[in-house]
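Have a look at these structures, which come just after this line.
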Structure 1
Amino acid sequence: MLHNGYMWAILGIALLLIELFLPGVYALWIGIAALFTAVIAFAVPSLDVWLLLVFAVATVLSAVGGSRIYARLSTSTPAINDMQNQLIGKHGVCIAVGENNQIRIRVNGIEWAAIADDIITIHDAVVVTDFRKAMPIARRV
């Protein structure tokens, strides 16, 4: 019969290999805990049944520790759908002027209804400085 350490090591390696084919990182933490349990099983072979408790505690600790490390590494969120923050600071051109400081601007080939914060005429170069009520605020450059 195999030593407990070998069984835990085989389980840990199998879980790490399964992790390669699964989305997310669920099996990773359990695999790390199983490998840790294998090390403990080789170091203290008399634990036998207590190894399940060691594995449970190691699983919780590796999951909590891993999620904290992952959270620290991924502090920046991609701004894929955050057009407001993507537009601020971009340069464009005024293509139409309306009443009450309402203008239309073209930024990166896309037309936007905007609010002018100073007097802007057609064909003036503008820059987006802020957003108010989901509309860009533009000023003349």
Structure 2
Amino acid sequence: MAIFDAYENAEFRNRISVLATLVKLSLADGVLDENEMKIITKVARDYGLIDQDQLLYIIKNYDKYTIEPAYNYDERIEELYNLTKIIYADGRMDEEELKILKNAIVALGFPPKNADVIFETAVGLIADDADLEAFKKAIKKANK
């Protein structure tokens, strides 16, 4: 396998794991609602996964995947943005969703010593409807 093929394979696995984590967060309250599904579908399209059968497979089998962090720091922040956004898609954040998100921060490769600050920053930004650029800037500052 060429090194480029290995990178593409790792990137694909990362994208699937992020989608599976989005589904897990969405289902933490027992319901995958329409707003959550819109976010999952948008992220899947952004990742190049436009095949509905692939997406349905991920939704049905989300628990078979563990999160694999992206190599690029900005991509990890964007993944955190999507994960945080999904827990507020229904207009509220429940305890199970917040617990999963807190664990995902470290799984995404952010330092454990900064996890609490990053968590509080991310949740606050999404509750205030921050866009991706404002989110990136604030997370970078919180991760110093």
(message) Comparing 1, 2, where is distance in nm of label points 7 Å out along Cα→Cβ at positions 45 and 101 highest?
(response) 1
(request) Work out which structure the value 1.00 belongs to, where FRET efficiency 1/(1 + (r/R0)^6) of positions 21 and 85 (r between Cβ atoms, R0 = 25 Å, to 0.05) was derived from one of 1, 2. (result) 2
(message) Given 19.6 as the derived value for Kirkwood radius over Cα pairs in Å, which of the supplied structures 1, 2 does it correspond to?
(response) 1
(request) Work out which structure the value 3.0 belongs to, where distance in nm of label points 7 Å out along Cα→Cβ at positions 29 and 133 was derived from one of 1, 2. (result) 2
(request) Work out which structure the value 3.0 belongs to, where distance in nm of label points 7 Å out along Cα→Cβ at positions 13 and 53 was derived from one of 1, 2. (result) 1
(request) Have a look at 1, 2 and say which one yields -22000 for helix-only ellipticity at 222 nm (-39500 (n - 2.57) for each DSSP H run of 4 or more, over all residues; to 500), as calculated. (result) 2
(message) If relative contact order in percent (Cα under 8 Å, 6 or more apart) is calculated from each of 1, 2, which structure is the one that comes out at 27?
(response) 2
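Since every read-out is calculated from the coordinates, none of them should be taken as a lab result. Please read all numbers here as calculations on a predicted model, not as lab measurements. Cβ atoms are built from the backbone, for glycine too; each structure is taken alone.
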